[in-house]
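Heads up, there are several structures right after this.
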Structure I
Amino acid sequence: MRNTSLNLVFILLTLSLYTSCKTEVDRESYSEAEIAAESKKVNDFFQKSFDYQLSISPEFQTRQGIKTDYGKLNDNTPEAAERELELDKKELAWLTDSVNVAALSKNALLSYKLYKQKKENNIADYKYRLYNYPVNQMYGAHSGKPAFMINMHRIDSVADAEAYISRLHEFNRFFPQTVENLKAREAIGVVPPKFIYDKVIEGSENILIGQPFDASDKQSTLLKDFMKKVNTLDIDATTKSKLETQANEALLTSVKPAYEALITFMKEQKERATTDDGAWKFPDGDAFYNNALNRTTTTSLTADEIHEIGLREVARIHEEMEAIKNEVEFEGTLQDFFQFMRTNEQFYYSADQAGKDAYLKKAVLLIDSMKTRLDEIFITKPKADIIVKAVEPFREKAAGKAFYNRPAADGSRPGIYYANLYDMESMPSYQMEALAYHEGIPGHHMQLAIQQELEEVPMFRKFGGYTAYTEGWGLYSEFIPKEMGFYTDPYSDFGRLAMELWRACRLVVDTGIHAKKWTREEGIKYYTENTPNAALDAIKMVERHIVMPSQATAYKIGMLKILELRKKAKNALGDNFDIREFHEVVLSQGAIPLNVLEDFVDEYIAANS
């Protein structure tokens, strides 16, 4: 048996470092005091920068459990974007001119390089700042602001309730800014494809249903949330009534006109929209998409290379699925098996409330079961807890099938695994394990909560991210339980493969739409022919590709890199390889680019060889 304590010393020493033969600096010329002083200077700069970013973002403050500027929403103007650019330039100049890189500790050097690269990328990408759709079926003010109020704005006092009302009034500032931003994009040829409009309009109109917007006997989404929170306060009935009156006034005089202005514009712009879907339609669209792939994957892989990786992975996973089909003695083709998995009632909860409650209960049990096994594969575990919730009715129709919200840094709010139960036929029981592991434990909750809880790293690293790393870990976390003896039901293991297959198809379809001019319909057809997922899954996924170019390529590229590095470490270390230590290497620096992660793994190998 190996000396685990000694190896942990090695790994902790190793993880404090970031070295590269191309960028190694000479610290031997400096004393420990000089290195400590220069490192403190740069870390103080990072903290000052983070504090400033926090100070100008009321919504970020709220997400961190801070109640400063509690009655405000963010600035959404082009002037705010210009100020961000000037700040990026100013900070990059300071990093370049005022830091003695050779005198930084290795941990401070990693932070320096990551932050400097971030600023360089921000400046380079400013020309693409309008290459997105501020409102769409996935995100935007129309759905994001109500979700923010419901999930993030706590009411612990009358002052908090008054701040909530103030934020409702802020809708009528934020939404007109959003409309102006949509107009600015249209002026340069960035217009959403036609399918987006009805979804945004319907989602917006949903917010204006119920009291005080109509004579319904039900409260509107925001009024219901407000009164539910106010009714928990220990205050007299007169004060509650006054707050309700003020909230109704804000909803009628600010929220309603804000949504109506957005709806009117979307209806007008819809008449000018086309069915062209890919980023290729933008000015210099090919350059934009290649840049997006670079940022998303933190690699230099081209669209063609990513497309081919996807095709190979789809073929490999199909072979593994064939093996499971044979194991369960299903007679027919793989396509027949897909149809069986889509339609057989044994794999689906009922669509009534009882079925939805049963789904959530099982999801909690899956996560609780995994909690009991974490010591087998992890050294560090998150302090924050995780809960499971259904996506709220007002946004469930347009939202993805599942997602995760990180916990508040102050511990006031746990991490949340959201399951979308709008269409129970899109949430088969055989995918439940993989979905819970990805969004919850050991997936996003494990990675993001630990990242927030890291000590002696700048705040920008606690709350920043690299999609390929974060989503790569999420997808890798679907696979880890297989090695631990989970997925005992072959159908559940098929579900795991179905989830991985889905991510492999993403490589094919994302590049197909944005680089090869596939249509929305061609993308949907690829998914329905190559996966067992419901047709609604395919539609939602393709529409997500369209509004978020490159984002969906992160999962499989990141997972493949983590597996490649794990295999590299295992081959190099043999019996000295410890999966717990490997995971400590991967998680203990927070989100980092994949090439930087490889440097850490190489150091881990060198320290333990």
Structure II
Amino acid sequence: MPKRKCLFSDDYTKEWSFIKRGRNDYEAFCSICGFHISVSHGGKSSVKDHIQSKNHKTKLSVASTSRDISTFMITQCTAEDMLICAAELTTAYKVVKHHQSFSSLDCTTKLNAVMYPDSSIAAKQSTARTKATAIIKHILAPHSIAQIKTEVEKVPFYGISTDSSNHKAEKLFPLLIQYFTEKEGLQIKLLKIDSLPNETSDTITSFCIKSLQDQNIPVQNIVAFSGDNTNTNFGGRDRYGVNNVFFKLKEILSKDIEGIGCPAHILHNTASTAADVMSIDVESIVLKIFKYFSIFTVRVERLKDFCEQAAIEYNNILSHSRSRWLSLLPAIERILKLWLPLKEFFAKEAKAPKAVVDFFADPLSEVYTLFVHSQAFLIEKQIKKIEKSVITIVEVKNVLQDTKKQLSDRLINKYLGNQTTQLYNKLKNEGTINTSQSETFDKETGDFFNTAICYLEQWTEPMTKFDVFAWMILNDIPQWQQVEETTKYLNEKDIGIDDSMYEEFMYLKSFIECEISDEWKAKNMEAKWKHFFEKTEELERKANLLKMCQYIFAIPGHNAHVERVFSLISAQWTKERSSLSVSTIESIIQCVYNYKMSCTEFYNYVKGEKELLKKVKSTEKYEWAKKKGRSVRVSYFLIKFS
């Protein structure tokens, strides 16, 4: 009968600290020799035999006469050392803040020492590309995430936002987290950027949950999810179905959460859908005109001649992106400015696009263009209000309601825009357009407003539930019935607003009565509540109100913050810097987005962060140190001096 094999025992490590478990249960590993010992037949005796071997004794002798390389480095932390570390942190931050190349630091560090010979700090700085990259990836970015974790642990609710964007073959997904703190107010931070293989609902849901769990952030505190108004995220306008991120998050969390699409896209689609009812497609014409001139110098030169003849200064024709209504207004404005030269140009241009030629030949084309320009001006103004960096879902809802009201007023009053009306009446009085053309135009402008209003009503329906929070804008003195409705809404979600809410309401009411003014009303919702909490020290006067604020402010007002992250990525990940990895880009954008400081402010900040300053002097910030997991050891004979 064969002898049973011996297994590695943890007792070996207790007796000899340098003996560890090997590649399997039948091996031991000697960390001094870097040698694997088979214990399957001899067990402990095999380990003893190795320890008594000549090879082991020789290497043990060398190890006993060696020290960590760190013991040969300067370890004192003088005031000057700390200033040098602060300067190195700020230098690294400045590079990413201003979208500069890490390679430029190889020159900058040496140049500073030459240009500022009287500065010992400049002379002793050593922030070249390798060190700066290590500082960003392993000091500043992790520090920003640690701050987020610390703050989120103190709040009961937070919301998350995500979206996707392609960079070459990479499909990038950022994860933003939104919450409200009593002292700092509304906070929106970048937690993670990752490259995912696809954008299915399962992949996105898994990414969101795993990113939070990896940072030990409790997922049960999620109260809202924000993303684009796509079927993948929400299952369509009516939010039906089970194969979408919103449904799957609710299923994982076993509770109802708030789902917020992008209201800026709703406004864009409102205008774009309404414009489709018109017989002249102004958007398409804008694109065709741009395409005709964009890369043809000869055509541009001919157009310049027409501009000179009309005594109109030439400016480049602008493009328009169909996915961004904001780009339509300046593109139309440029065409209207060059209207006469363009009209003459296409009237005489051979083989020009027929759609553009017919457009300028139609006497009503300018009227249609002016009408679309007037509506684009309204939509752009409202989108810019929505896309403010600090705005709540309550304020966003008010902007959407205001947009619907303005469109309704324009329909009722038949307001087409001042320039549109003047030119339209002029053409009718001159007899340039006939009755049939006039009736068609009147009908289509009416259809434009009706379509826009209908579309807006349908897509803003899910937001009506936030009416119970309308009083929290604090433009007027709140009434108890309003607060009671909010309390009921939150208690149905097990938020837990207790009976002391009434006393808090009475105190808030008296506070607002003293504060209310035109200056007060001009403040946004976050500034008002932040001011209230700063002035109210007693917890019993604000505990429930704070909980209400932490809930409503955790709900993203829009998805524009994710779009800003994509803009930052594009600014950093250029063709000239194409070798950046996803992990490096993630660290860079975390630093830029999460700190939100000028370079001067950042320098003053890090001077007081002793732990950060100490990490600058440590080798642990480098990749090689992290991969080895131990300090490099150097024998005495390698550094012995005569």
Structure III
Amino acid sequence: MIELSKESWLRSLWFGFGTDSVEQLAVCCECGLLIQSEETLARTFALQHPDNIQNPRVTTAHIAVPTLSQVILVYSRHLECLFRAARYVAVSHVWHPAALELATVNVHHDAQMILGISTRIALGLAAHVPANTEIWHDYISVPQWQPTLKERIIEAIPRIFGRAEFTVAYLSDIDQETLCSMRRGVWLSDRVQGISTLCSSRWFSRVWTAMELVVSRKIRAMLQDFTLLEDPRPQSDFVEDIFTAWSTEVRKIQDTRYLEGIARIGDNLVPWQLGPLELVRDMRRGGQRAPFGVAHELLARRCVTVPRDYLRAFVTVSLSDLTEPELSTNMQEALLQIAMSCIEKNDYSPLFMIPKPTRDPHAPASNPRLEGYMDFQSFGIGHVIKPAPAGNITITNRVPVVRMENLGGIRAAEVFEWSRPPKHVLAQVVDFVLRFTGSDAEAFVDALAVRLYAQSRRGILEHLAGGSRTAELREALEALRREANPEIRARIVDAVAALLCLDSAAVSNPLIRGASPLEFMETHGRRIHLGGAAAVVAAECPRCCRWFLLRVGMLRPLGEVLGATAYRVPGLQYRFSHEGGMGVLLNGRAIVARFVWGTPTCECAKLEEVPVQLELPLPQPNECKYGPGRHESVVIGP
């Protein structure tokens, strides 16, 4: 056991005990054998008062912290010895800027802050854990100045956090007042601002902390004064508490935008801007890992000091069975490797990723401040509700080959003025649809209500079957085909919208949930169709010559979309798609557009084995500062 002086403890911790510059082999405090250079060091610590150093366990070192009247007892073990013999908790936190600079510049001097923070966290835990509980905290547990040793520990972090009794999320920028406001605020504004301040904590901004959250069995929050929070319910934690509190207010007010205004969204974050944290956690608890697209949504907008660590986290939370050392040094190529690994597990989401969509030059640019850590542009269609049949996608010569339904070549396409009011856009879309359906009411319903506005086909047909609505719809379509007066046509389009419940939530629709189709198309429906890059296209079945109208999000210019072929993946359904409605437009092997509401289709036998060239989005960290005093006020548009 080594007694460390004030002058030597930092370099001993971060180089290795007993040396200034060369990695020192440690003796395992559990089995007594050397921890060899190719093995993973599992270093933990505990506290004792300096007048009561009576520890029955073998220690590696003692570090005095006289300012806090404590001694840090350091334990070094093989990783498996830690898992087998010790009870420990892991600390998840964002590095203090001064500590990060210290680790980076490799300066040999005293830095009491490192010991002080670690000791105060341990003191905050003391009353809540059994006396023999140890702590894994990277300030002490990772030799920062030994790259080879550090690398092995970093690779083991998912296991370290996954095996801990629980994980402490140290929220260094959150105080008691914020928590009390969220949980017990008298006024709505107090509760909402408490929620948004918690969401704006730096702890939610990092790739590593998101990964640590996902893999941990349980999370407990510690505030900036080192108070460990009591969870409000036995089976929940503070992250669930935030989402539950927000959902409660949404149910009361029934106006999410009003609540976002109270939160000053853009200056502060609200729960949906944290990305699919709860979804990926729930999947992990159920023994599942995230599809490629969902893992990207979770991590791509979060920040990381070392870009390579993004890939470490990605392979941890995603379906991929690769490890970081197996990945290419080129980020794009590494993501393709991960995507191929996920595809082999029947994950189709890489096919529907949006690398660089074509945009309307007049449309507003994406605003990362308003999106927070949620990346709508690259995926946005949610988790899998129903998977496609196994075996329908294979990889040949590093190219995915997908068994898909050929809906036909794109013979017509139109980009509308999507920024205009929804009823104006609807009038233009109705005219386009009528060119292909005529007065055939059922064909019109399938094209407009179902494939373009995401309605439930069964629900709409049942609604039209009541009274004389089907006849009224047919008469309205015939009137539109012969009427030229703009004012009269506008009234007829309003009547069509009412008959198809496009302007109300009268027909139950689990895809939209509570909003009208027109409202949905102004919000998330617009996002998943890439805003100004959306188009309506007409595909002609190569066998029965039936027309299929599709709303697509374009990845390439309109000229490359015309002449492409529409392919649909049978059976596959995501949260915001129809069952079997997912598909792509291919020009050769290149994906030039995607669609999500591509059903119903005809009964023609038209399945083909189609090779597809993948192009994937790169991470785009959001470095905006959120929360009180950490931002510049922004103007939120209507």
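Just so you know, all these numbers are worked out from the coordinates, no wet-lab data involved. For clarity, every value in this text was computed on a predicted model and none was experimentally measured. Cβ atoms are built from the backbone, for glycine too; each structure is taken alone.
Computed values, structure above
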read-out	value
Structure from which 3.3 was derived, distance in nm of label points 7 Å out along Cα→Cβ at positions 144 and 424, options I, II, III	I
Test item: helix-only ellipticity at 222 nm (-39500 (n - 2.57) for each DSSP H run of 4 or more, over all residues; to 500) calculated as -10500, pick one of I, II, III	III
When distance in nm of label points 7 Å out along Cα→Cβ at positions 176 and 496 is computed for each of I, II, III, the largest belongs to	III
Structure (I, II, III) behind the derived value 3.1 of distance in nm of label points 7 Å out along Cα→Cβ at positions 168 and 536	I
Of the structures I, II, III, the one that 0.99 was derived from, the read-out being Cα Rg over 2.2 N^0.38 Å	I
Structure (I, II, III) behind the derived value 17 of relative contact order in percent (Cα under 8 Å, 6 or more apart)	I
